[in-house]
1. Mean projected area of the Cα convex hull in nm² was computed and gave 15.3; which structure, P, Q, did it come from?
2. One of P, Q was used to compute mean count of other Cβ atoms within 10 Å over residues 7-14, and the answer was 19.2. Which one was it?
3. Can you say which of P, Q returns -10000 when helix-only ellipticity at 222 nm (-39500 (n - 2.57) for each DSSP H run of 4 or more, over all residues; to 500) is computed?
4. Determine which structure produced the value 1.0 for distance in nm of label points 7 Å out along Cα→Cβ at positions 119 and 231, calculated from the coordinates; the candidates are P, Q.
5. One of P, Q was used to calculate relative contact order in percent (Cα under 8 Å, 6 or more apart), giving 17; which?
6. Tell me which of P, Q gives 16.0 when you compute mean count of other Cβ atoms within 10 Å over residues 15-22.
7. Using Cα Rg over 2.2 N^0.38 Å, for residues 183-278 alone, single out the structure from P, Q with the greatest value.
8. When mean count of other Cβ atoms within 10 Å over residues 103-110 is computed for each of P, Q, which one produces 16.8?
Structure P
Amino acid sequence: MGLAAGFDKDCRLTRTLPSLGFGFLELGSVTLRPQPGNPKPRLMRLPLERALINRMGFPSAGAPEAARRLQAAKRCAVPVGINIGLNADCPKAKVPDEYAGTLRLLHPWADYFVVNVSCPNQTGLRDLQERLQLERILIALAAVNSPRKPVLVKLAPDLADAQLPDLLGLIMRHADGVVAVNTTTSRESLRPELGDIQGGLSGRPLRRAATTLIARICRLTEGRLPIIGVGGVETAADVLEKLRAGASLVQLYTGLVYGGPGAVVRILRDLKTLLAAGGFPSVAAAVGAGVEEAV
């Protein structure tokens, strides 16, 4: 169980968060330069739906400050990923260089990196999922990623079906895995009066769409592309669903908001019981076991 990006945006809590039971942390999103993000209010709870809507807009103290904090904190007790985002004022021509500059500054302090090109709260960012744009970004990252550390791409749940095969082919050539999924702009599962709230929706309403996309990725890549599954995870059953769909690791964020600081330990305890009941001798044995059912 990992912590999803967005909770510790400025890399302040690497000494504290492992004590909640997390096996790995994904920090950020971190941008190259400081920026305030979108005006407040920008985070809304939907308790009846066990969901959040956020329009944070990548508030960040910037990569140099994140690097300073990580250096001061020393080595984290668990593996650390850093999710890298893009400043809102970045010119299109400089996008690959700015992603690369962020990775370069943070490289010593991360075990892996996630390229965030799928947040819905920054105008034009999701356009970077287009094949040629993403290829330029990944090539620029590879040029500064030495010694080489895994680079994953975070995908949106709102991708068109026709986009996915080409996009996954590109990722398999130039990256090491995917995080599926980011928040959604869809409001299909919400009460009509909530439909006009702007931002990315996370939590329980996203669970099924996230699992379906994980399974599609697993099938299209024949299980050869590592997947971190995230979206609507609150219980051990939700974790097992993601594993069976093809995720090798699972993260949560909204589930921590509603489940409290004991959520991860509770989920891991219950997962052990569910795995045994399902005849799985290990977590690895469950990965992809239900991919056909989830599509």
Structure Q
Amino acid sequence: MAIQKVGVVGFGAMGSGIAQACAQAGFDVTVRDVDQAALDRGFGVVDGSLARLVKAGRATEADAKAARGRIRGTTALGDLKDSDLVIEAALEIIETKREIFAELDRICPPATILASNTSSLPIVEMAAATKRPDRVAGLHFFNPVAVMQLVEIVRALTTSEETVAALREFAERLGKRGIVCKDTPGFVVNRLLVPYLLGAIRALEEGVAAPDEIDDAVKLGLRHPMGPFELLDYTGLDINLHVANVFYDEFKDPSMAAPPLLRRMVAAGHLGRKSGRGFYEYDEKGQRKR
């Protein structure tokens, strides 16, 4: 079936980016969050992102206005009932996601595809909460969604070829590259990224070099756009700790175990840019202090 109407559950950093990308590609989007305040914050993020695209010459004011007009917000999950595809971008808690998928399964027609934007949790567990496991998959976008060109299409043991094909076409319509991968922790990108980030923290613990020097070494020596500590602070140390714990529980690989420094920084509330302090310090606008 052709996807025309998209539902998004969760209007935070990822949900707002996903909704915006879909709207810019011409899809009608309904976004659900828990209350009006959360919806207002999400629309604020979308408005800011669209304004930046216009300022950079990557979109016209007319295009930005049209995209904004294709997004509507709701606090009722039932308002997603007419969606051809629903993308869940809620908290990274498997019990929460299972509850959402079970409710969406009751609300949406049998043909609706249900997808999760999870970066680490098993898709098959969400599929098992529904009566349509063949139409459940992962659809993992990357932050910021407006800029990042990759989408990981995660095939669970139960996902049908028809569902995978529909999501491939959907990713193409968004102007993104959709790669199909196995339902395993971290999929492709995080499976490679997380041990690298944890290794950088261990190098710091061992006194190999200071954070800024390690970052510069990676940017200048490996041509990465961001160093590991910049990236850790950007994505959130608490998120990285959670993913590391998921990986270690699954694989029992020492390279995926969270270093003590990471655990202590999260316990201290040093979560990165969002808390004002991580491996670096940030001002109230999220700009790194020199």
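1. Label of the source structure: Q.
2. P
3. P
4. Q
5. The value was obtained from structure P.
6. Going through each structure in turn, the value belongs to P.
7. P
8. Answer for the origin of the read-out: Q.
We did not get these values from a lab; they are worked out from the coordinates using the rules stated. A quick note: this is a predicted structure, and the numbers were derived from the prediction, not measured. Cβ atoms are built from the backbone, for glycine too; each structure is taken alone.
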